[in-house]
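S.K.: Following are the structures in question.
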Structure P
Amino acid sequence: MAVVKSVDVLTEQFRAKGLKVTPQRQSIFRALSSSRVHPTAESVYAAVSSEMPTISLRTVYQTLNDLAAMGELSTLDVGTGSTRFDPNLEPHHHLVCDECGSIEDLHADFPGVAVPTGGEAGGFEVTGTEIVFRGCCASCVAGRPSQQHNTGGARAHG
């Protein structure tokens, strides 16, 4: 998985864009650069607020949105309730666990997936494709109690 650029690089890029670089923002950069997940603003806030208790959730949101506007993160909404931020800017798909909400990158090609041409698409112009697979991650599958299979034939219903 691609990761966010280093704290020093992000600091220089913020300054080059005329954006103020604060200790709060540098703390957010550090949290992102050490993360290997698709974090929510709330999870970044939780990680950063232990180091910097006075930081606001608004500052975290603004910084993440600034990074997205700069092309350093992409926003990801896979229906888990919160926008996630993805440092992997290469074309890829996602595996989403319905139990724990984890998201994993999936690098696979699906050459047959396309919007039909002609009238069916209504003139829609495709700029990108993302496929989201939903299911259960290996950790959640491993944590399930063993299921006993009924091999004893039909049961009476009463």
Structure Q
Amino acid sequence: MVDGEHLNTRFKEGPSHSPGLLLWRTTMRWQRAMTAALAPLDLTHVQFVLLASAMWLGRHGEPPNQVQLAAQAGTDVKMTSDVIARLQAKGLIAREADPRDSRAKVIRITEAGAASAQRAIVAVETADAAFFDPVDDTKLVAMLQQLAGDIR
């Protein structure tokens, strides 16, 4: 048995002072809020992220292929393909052969998909606003951008 006074940790005050554990707990709590916000819309959080990302990319240039969509969303390409198939089955997106690369599929948002994405964006942004209300989100966003590697 390990003596509690001899634990090999730099957090002598206990686990509640570990930034990693706090980030984990915060992420889990935030994910539960996103799941609850999206449930009435019959979307999972990853479905929402891919649908909204596809809509964003399609509005700002050529419709994305699955690899571009995965890169934008920060998701695994294979998982992205599986989720896109579910969104296609729901009639929210259409996949077509990419005219520039016969091996790739271009993702287009359907009219139903655009409407669903708009409703989901409102739901997610409302849930985000409530979740992050206790903190200065300007400072938080800057810190998260740094931690995510978006800024140096």
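S.K.: Given a computed value of 1.10 for Rg/Rh (Cα atoms, Kirkwood Rh), for residues 27-66 alone, which structure among P, Q does it belong to?
M.R.: Working: P: 0.91; Q: 1.10.
It must be structure Q, since only it matches.
S.K.: A follow-up question, please. Thinking only about FRET efficiency 1/(1 + (r/R0)^6) of positions 35 and 59 (r between Cβ atoms, R0 = 30 Å, to 0.05), which of P, Q has the largest value? Don't skip to the answer; put the middle values down first.
M.R.: Details: P: 0.95; Q: 0.70.
Top value of FRET efficiency 1/(1 + (r/R0)^6) of positions 35 and 59 (r between Cβ atoms, R0 = 30 Å, to 0.05), among P, Q, belongs to structure P.
S.K.: -9500 is what came out when helix-only ellipticity at 222 nm (-39500 (n - 2.57) for each DSSP H run of 4 or more, over all residues; to 500) was calculated for one structure; which of P, Q is it? Don't jump to the answer; show the numbers that get you there.
M.R.: Numbers: P: -9500; Q: -19500.
The correct label is P.
Any read-out appearing in this document is the output of simple, stated calculations on the displayed coordinates, not a laboratory observation. Because the structure is a prediction, the values reported are computed rather than measured. Cβ atoms are built from the backbone, for glycine too; each structure is taken alone.
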